[in-house]
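Some structures are shown below for you to check.
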Structure I
Amino acid sequence: MKEDLLHFIWRCDKLQGRPLTTSTSEHIVIKNPGTLNSYAGPDFFNAQIEVGGQLWAGNIEMHLKSSDWYVHHHETDSNYNNVILHVVWEDDISVFRKDGTQIPTLELKNYISTTVLDKYQELFQHFNPSFINCEKDFAQLDSFLVNNFLERLYIERLEQKSKLIFELLQKSDNDWERVLFIMLMKNFGSRLNGDFFLQRASQLGFSMVRKTSNDIHQMESLLFGYLGLLSVEDCKDSYYIGLQKEYGFLSKKFKLDPPLSKPEFFGLRPMNFPTIRISQLANLYARHQNLFAALMEAKTLQDIYHILKTEASSYWENHFTFGKVSKKSKKRLSKNFINLLIINAIIPLRFCYSQQRGVDAASDLLFLISQLSPEKNSIIKGFENLGSKTENALESQAKIQLYNNYCSKNKCLHCNLGAHLLNRNT
């Protein structure tokens, strides 16, 4: 038994039409169950409840036991002064507000049918899932229901990603070009070095990027040096020596602090080495002096591909690291990597930029993401094993959101699909 079930019962009208009474035998009529609160504070806001013929407007708090009110110290928290009804599974103690007035209590255990409880137990306890709780039923879910929920999940994922962007925007005094640079650095760092690249990019004054971006040698020197990649012993390559010399000048001019750590190489495929990615990013900025505007104004997916098309400098055609010669090949950004940039940086930035301007761009962004190939990872493979094919990046992003935010956390009753399964025949 979890509070999630109480929330489900309350918001899905499982009590509708039943004669309800408080623990002190006062009649209860639910006029409006209120709005579920996912953050700190009471569980439902702005409810309207009639208790003993008196209409009350306020909040609803839920617990498995009434005594949990005191376990959580709500009696000392002013956020709970406006609770008009305490909904519990078991009423084991009377509960009072901070001002000493008693809160009416609704005990649910005598009102809930065994069918609901059986369905709930089946969802969570009747077998050991290899992937998600509803894996036996997932393939039989109505496709219209699933597709609608996936679209909602993708927007939810965009909103989640937008938090970082708006934080960066605030710290950058609304400099969208700087925010783009930081987001690109994070994503060029990939999973292993992304956080380190993000941290260093956030600390680097963007005026230095602007001043060096029209000179690829200076731009590469700045980024390689600032990320701690110019401390290779016994490297005699003229390219490397030139970068090191230039960064020495830039670090003194701009008073740059050395990094406390360095990017990781171990575990990465050579094409993902930070040396290759930084040269590619520097060349991207050397090609576009107004990169943010270009990416925001791009009309089609092909336009974005064209803008992000870049490659590492010629030195890297036969190198992956400084001083070590390798088989010659162009180090261009692959289509798959560009897709990841679009998914994780460009579309979230366009989403935030449109929000700031008061423009509804959701349908355009949904169309754009649906043109991209789906990601391949263990989560997507898990859903495919259940018979749920992933057609595009919208669906793969939505399924990642579904698994990470609902399935893996057992939040089945906050999920439209889990709620649908529990609602069937109950």
Structure II
Amino acid sequence: MVFSPHTADDRARMLQEIGVERLEELFAAIPASYRFPQLDLPPAISEAEIYRELLEWSMQNFSTATTASFLGAGSYNHYVPAVVQQILWRGEFYSAYTPYQSEVSQGTLQAIYEFQSLICLLTGMEVSNASMYDGATALAEGALLCVSPPRGRNKIVVAGTVHPHYRSVLRTYTRGLPVSIVEVSIPETLRLQPNDVAQYLDDATACLVVQYPNFYGRIEDLAGFAERAHAVGARLVVSVYPIALGLLQPPGELGADVVTGEGQCLGIPQSFGGPALGILATRMELVRHLPGRLIGATVDREGKRGFVMVLQTREQHIRREKATSNICTNQGLMALAATVYLSTLGKQGLRKVAELCYHKAHYLAERIADLPAWNVIGDGPFFNEFAVRCPRDPREINAFLLERGIIGGLALGDLVPGQQDLMLLCATELTTREQIDRLVEALREATA
């Protein structure tokens, strides 16, 4: 395709067609003080000069590739094998991730099919879609999945130990709908028990929503939650941290009906907050209510294996103004990254990553627990995150750490009322023993 700029005659004919004499009239709605050339722009410079200037700016950033980072809370610094980017950048995938013409998109369809298969294996569920924006929107869609079928239930019970941002997005998704949200308060142990939620469950409850591990890294009793939810005819929706499933029992084996999650940890860099990848898997009984695409395998009339779009029940390009979900096609590229990552690591590799996260976080917790006036908060087992009570304002401590080239944990008071003295710390397989020891000494110095 050749691009030819519009000539003066072209522009004149277009203006005449729409009944406008001058191009400037099209910008009349913009206040004159904000129009070019009133913009306060610096003098023009060459390409080489702007490249050098942008490079200098980029070097001022803190990068988790070169800086010790103990910040998690939903976005994690994991190693991304080189093969992930190498395959992702191939032209066949990088600019052709929308399989609208299924018959000529076999490679993309197979990649999505493999993604769905891997997510089902990981979560212990029967069917997975491809795919959601991120973990928060996936959780909201997963909860609404339990409300949508005509069951006469419109109450969603949400554990307070679910990520605050996820709960906020769920409230946004349900605003204006005949759906009520009931949140279970956070216990001092930062770990809910099945009996804590029993009083909130009744015949109007569509689902109980929990996180595994929870926002504070604690591992809760999924089987117990499933038993309580199913006893009143409700479903259990579980938001997972996929890396943890390399070590923990899949939620599908513990009674979960819907499993959602954030797939950023599966071969997708943090990239200053995005793009991410939402995971949504469920049991076959809900398959026709799933948002997004569902790819299936079949054979053609010659007996050769092929891939097809099986369902797109809620897609915007299928139902148009009646669509209830808007699934971004770019997420197909992120799903491919997760597919390559999981295929590269395999079962044993994923388990090794999970074990490293687990043991390094526990070493970090043990070192911090030995510091005077520092306390590890929480009850029961945890994965790679945990909360600590700080002897001074966590935000001040983080500023102190940043001056020493260390990215500290999350000051929980910024998200959760009443937790102003708590910090959430994280360790992954990329966290080294030297970095942990340096952090502990910096914390000792910060509160000396």
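Bear in mind these aren't lab numbers, they're just calculated from the coordinates by the rules spelled out. All figures in this text were calculated on a predicted structure; none of them were measured in a lab. Cβ atoms are built from the backbone, for glycine too; each structure is taken alone.
Here FRET efficiency 1/(1 + (r/R0)^6) of positions 123 and 291 (r between Cβ atoms, R0 = 41 Å, to 0.05) was calculated and came to 1.00; which of the structures I, II was it taken from?
Computed on structure II.
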Exercise. Upon calculation of helix-only ellipticity at 222 nm (-39500 (n - 2.57) for each DSSP H run of 4 or more, over all residues; to 500) from the atomic coordinates, which of the structures I, II produces -14000?
Worked result: I
Exercise. From I, II, which structure was distance in nm of label points 7 Å out along Cα→Cβ at positions 35 and 331 = 4.1 calculated on?
Worked result: II
Exercise. Upon calculation of semi-axes √(5λ) of the Cα gyration tensor in Å from the atomic coordinates, which of the structures I, II produces 54, 25, 19?
Worked result: I
Seminar exercise, completed: Candidates I, II; mean count of other Cβ atoms within 10 Å over residues 227-234 computed = 18.5; producing structure is II
Exercise. Which one of I, II has relative contact order in percent (Cα under 8 Å, 6 or more apart), as calculated from the coordinates, equal to 20?
Worked result: II
